[in-house]
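Enquirer: For reference, the structures are reproduced in the following blocks.
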Structure 1
Amino acid sequence: MRLLRVAQELFAKNGYDATSNRTIAKASGITSGAIYHYFSSKAELYAAVYEVVFDKVFSAFEQAVADHSTLFGQYAAVLEAAAKLNREDPLLPAFVIGVAGDSERHPELKPLLRPLRRRNNEFFRRLVSQAARRGELRSDVDQRAVEDLLNAVVSGLARLSAITGDARRHAAAVDALQRFFAGTLLTT
């Protein structure tokens with residue numbers, strides 16, 4: 001739906017506060033009243049954009065990990081999928097990164113976004129717990145810490161892309177990280 005795509009672009013560029021339904025409607029080529037035919041509030045429109053964006057992201061991640069049987073292979077595939085998403089949609093990371101701040105400043109967003117955020121946590125939790133069951137993790141490793149680490153790296157790379165507006169830098173950082181993991185980044 002064009003309305004959701006335009007809303008995503010405007011929320012990504014301007015944030016929740018600075019984006020009005022009137023601005024979204026004008027950019028979408030519809031009236032402000034027409035938005036209320038689909039969404040009862042700006043918060044519901046934002047949540048709908050969030051759902052579409054996160055479905056796109058985590059569907060790509062799910063597809064990326066499907067062909068890999070180790071945590072290392074799966075995570076490498078997730079990083080590559082994130083870099084590809086950023087190349088295809090440079091505003092995607094800006095929207096994703098903006099969600100945390102927008103939901104903190106606007107309590108009305110929290111109950112709308114909370115159920116949708118589970119997919120993020122469940123995705124990384126599943127990768128780590130499957131790796132533990134396969135015996136890939138040492139017994140003294142805190143699985144929650146590994147989940148947080150994997151999530152933080154993906155989020156940090158999205159932040160880099162959002163701040164710089166340069167998907168190539170994100171891709172180069174992914175390559176450097178992959179080389180670090182493979183032991184081919186450092187000379188010693």
Structure 2
Amino acid sequence: MMHYLPFLFYEFFFTGLFAIGGGAATIPFLQQMGNRRGWFTPHELANMIAIAETAPGPHGTNMATFIGKHVAGFPGAALAVFALILPTMIIDTIIASMLDRFRQSRTKDALMRVLRPASAGLIAAAVVVFLQIALASADANWALSEIAAWPSHFDWQAVLLYVALLALLFTPKIKKIHPAAFIAAGAGAGIIMLGI
């Protein structure tokens with residue numbers, strides 16, 4: 001297990017460096033990490049994402065904790081979280097020291113114009129990946145050449161639950177209910193639907 005630590009550091013440092021847009025933007029990186037390293041299956045990733053979404057704390061660090069622990073125990077969890085946040089610490093320290101000098105900089109404005117769409121793209125990719133994981137078979141083949149088979153990949157009970165909860169979120173009186181209630185309702189409905 002310990003021989004995985006350098007690879008964990010590399011993978012999560014790289015993810016932290018390029019996952020612009022927060023924790024949700026790490027999902028495409030984690031999906032590729034699982035495919036490339038074989039540390040977890042798509043089904044295990046789906047379970048880790050579900051737990052990370054419902055657990056308190058930032059999504060990205062929750063995922064780093066779960067994956068690091070899964071791969072190399074508690075040292076792996078600590079190293080993965082450290083590697084994920086290290087690029088942000090370095091970049092924020094550099095930016096903070098130069099912020100006053102570049103507050104009115106055209107270069108900074110141009111950089112922000114590029115980073116905003118990149119961040120939106122990563123988050124949109126994360127939404128697609130998350131919906132595929134949550135509503136379909138975790139190991140489904142989504143290749144365009146297999147488009148005729150896509151409907152067979154979906155878990156239609158999960159799709160119905162998703163649509164029902166999404167519709168409730170846009171109901172005016174229900175909008176005032178805390179999001180934790182929706183998480184609990186989804187968990188309860190999932191348990192009932194699975195017959196546990």
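Enquirer: When semi-axes √(5λ) of the Cα gyration tensor in Å is calculated, the result is 34, 18, 13; to which of the structures 1, 2 does this value belong? Before the final figure, lay out each step's value.
Expert: Numbers: 1: 34, 18, 13; 2: 32, 23, 18.
Considering all the candidates, the number was obtained from 1.
Enquirer: I have 3.5 for distance in nm of label points 7 Å out along Cα→Cβ at positions 78 and 158, calculated from one of the structures 1, 2. Which structure is it?
Expert: Working: 1: 1.2; 2: 3.5.
Label of the source structure: 2.
Enquirer: Ranked on FRET efficiency 1/(1 + (r/R0)^6) of positions 6 and 126 (r between Cβ atoms, R0 = 35 Å, to 0.05), which label among 1, 2 comes first with the largest value?
Expert: 2
None of the figures in this text is laboratory data; all of them are computed from the coordinates on show. Quick caveat: nothing in here was measured; it's all calculated off a predicted structure. Cβ atoms are built from the backbone, for glycine too; each structure is taken alone.
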